[in-house]
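Some structures to go through are shown next.
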Structure P
Amino acid sequence: MYPTPLEKWTPHGRTLYKFAVLVILILWLFPMIIIALASFMTADQLNAGGRGLNLPNPFSLDGYITAFTNKDFMASFMNSFLVVPPVVVISISLATMAGYALSKFRFPGQMWVFALFVGGNFVPFQILMVPVLRLTQDLGIYNTRWGLILFHGAFQTGFCVFFMRNFIAQLPSELIEAARVEGANEWKIFYRIVLPLVRPAMAALAVLIFTFVWNDFFWSLVLTPASPEGMLAPTGLNNIIKGRFYNAWNVLGAGSLIVALPPVLMFFLLQKQFVAGLTLGANKG
């Protein structure tokens with residue numbers, strides 16, 4: 001029923017597995033390697049046919065200097081740090097409370113409420129473009145970072161509720177019942193018992209939501225089309241493509257690596273919690 005542990009494989013099987021992992025890793029990193037090499041070239045080297053796996057000769061930091069001195073791009077990059085963390089906090093906080101209520105309480109329409117959260121994840125986001133656009137205009141938050149924060153906070157909560165509800169449902173109900181017998185109210189039970197037990201799941205969810213929102217291009221382009229201080233980093237990167245650096249692929253490569261760096265760093269910082277959160281409850285017994 002379960003896969004055989006790698007330690008119990010035959011020596012030839014382990015060797016073949018490690019070789020396959022190495023090949024897949026190289027193929028997966030191949031585009032990133034090309035982009036990284038291009039980012040250290042000059043525009044003249046690239047235009048002269050220096051694409052692909054050619055090493056820069058000489059290495060140049062012109063692409064990174066131009067990206068860091070592009071005001072619109074850096075404004076959108078820094079704005080991502082003002083938008084994404086609040087979205088992570090809002091969505092995970094609401095989802096943890098909702099997941100606790102949906103997993104440990106019984107009330108009429110409980111499954112319908114849970115189905116509403118889950119069903120929202122299957123709605124194509126393009127369908128929401130016009131209603132969300134009009135709503136942000138009516139609320140006066142169009143072309144501001146608040147529009148992105150509130151929208152992503154609400155939109156990501158559905159997935160987060162589905163995620164947290166399943167984790168909290170696995171917690172022993174006896175712990176909660178014992179706390180209630182001792183006279184603890186529901187907020188104290190939630191804060192003192194539930195939260196410490198689901199921290200690995202919250203960390204895993206934080207990495208996922210941070211990556212989802214950080215890489216958002218569509219909604220940033222729809223809700224903040226004319227405000228570098230409001231849009232997110234991928235949309236700001238698009239300004240480099242559209243602007244006077246259109247043919248400077250070294251600038252585009254440098255900007256792409258700069259944009260991709262924060263989610264990677266966050267994953268490595270929360271790697272242990274991320275793995276623990278994804279495997280929580282996976283072991284029987």
Structure Q
Amino acid sequence: MNKTSEYKVAVLLPTRGRTDALSRSVISLMNRAVDLDSVQLMLAFDQDDEVGQQHFESHLQPWLDEKGVNYTAMEFERLGYIRLNEYVNALALAADADWLMFWNDDAVMETTGWDRIIAGYTGKFKLLAVHTHHDHPYSIFPIAPRAWLDTLGYLSPHQISDCWLSQQAYLLDIWERIPVWVTHDRFDLTGNNGDDTFENRPMLEGDIRDPRDFHHLTWTARRLADTGKLANYMESQGFDASWWRDICSGQRRDPWQRLHENDVNNQVNSWKVTYDHKDGNLKKA
């Protein structure tokens with residue numbers, strides 16, 4: 001379970017149809033890394049993505065080779081945005097790093113030494129969050145320890161991975177913001193990259209009657225069951241899981257206390273979120 005990894009951080013990057021944005025994203029990461037040999041770049045391309053693959057082969061790949069970046073490019077039958085987590089899980093399973101960082105092809109790293117900052121948490125069981133999206137209280141680009149993957153066999157079984165991992169982290173009281181800043185250059189945030197990739201982003205959220213919906217009871221039950229498995233792992237390694245145990249025993253009246261405390265710009269609290277003790281779910285009041 002606690003094997004030695006070859007790299008400190010693996011960047012998990014599914015991409016489709018992006019050219020200049022992809023290059024800008026990857027170059028920002030690698031140029032701002034200070035221990036480049038400790039970083040592993042994992043890319044996922046669709047088999048039918050001729051635009052993205054041709055750009056990678058003719059422009060980005062030569063740059064990566066010249067820079068000496070450790071990278072792997074994997075090809076997938078098209079799964080679509082609705083199965084985004086499956087790309088990320090496959091990349092994570094193929095990676096060999098202490099930390100697994102979700103990344104987007106429209107994200108830009110702003111902090112020099114981001115890799116060393118993440119590596120400084122090695123040995124801890126935390127879900128790390130960067131500063132982005134006006135400091136959204138979820139980890140928009142989750143950074144999880146390898147043991148998370150080893151314990152469950154995946155990072156997220158659901159499309160909406162940032163919410164999935166962040167909710168588990170809050171229930172375990174292991175969510176932590178780190179001094180790393182990222183610009184998510186997404187159309188609805190910055191006005192840039194308003195392309196087909198952005199437009200075709202179906203989200204499995206918003207209709208709790210849909211069995212695929214993030215808040216459907218079956219997914220909530222699975223999320224809580226997996227949280228229990230993570231708690232068991234934590235305790236087996238000497239980490240404190242008392243926050244979760246207090247939730248399970250009913251001693252903690254507000255399991256989402258830390259979430260509310262970290263919602264500094266009222267991005268979740270503005271929904272008037274309530275907690276249903278019967279299904280463990282966040283609900284909009």
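Quick look at the values:
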{"quantity": "Comparison of P, Q - label where mean count of other Cβ atoms within 10 Å over residues 102-109 is highest", "calculated": "Q"}
{"quantity": "Which entry (P, Q) yields the derived value -0.76 for log10 I(q)/I(0) by the Debye sum over Cα atoms at q = 0.12 Å⁻¹", "calculated": "Q"}
{"quantity": "Entry that produces 20.1 once mean count of other Cβ atoms within 10 Å over residues 70-77 is calculated, selected from P, Q", "calculated": "P"}
{"quantity": "Entry that produces -22000 once helix-only ellipticity at 222 nm (-39500 (n - 2.57) for each DSSP H run of 4 or more, over all residues; to 500) is calculated, selected from P, Q", "calculated": "P"}
{"quantity": "For 25, 30, 23, 17, 5, 0 (P(r) over Cα pairs in 10 Å bins from 0, in percent, for residues 182-221 alone, calculated) the corresponding structure among P, Q", "calculated": "P"}
{"quantity": "Of the structures P, Q, the one that 18 was derived from, the read-out being relative contact order in percent (Cα under 8 Å, 6 or more apart)", "calculated": "Q"}
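Read the figures in this text as sums done on the coordinates, not as results from a lab. Predicted model, so just to flag it, every value in this text is computed and none were measured. Cβ atoms are built from the backbone, for glycine too; each structure is taken alone.
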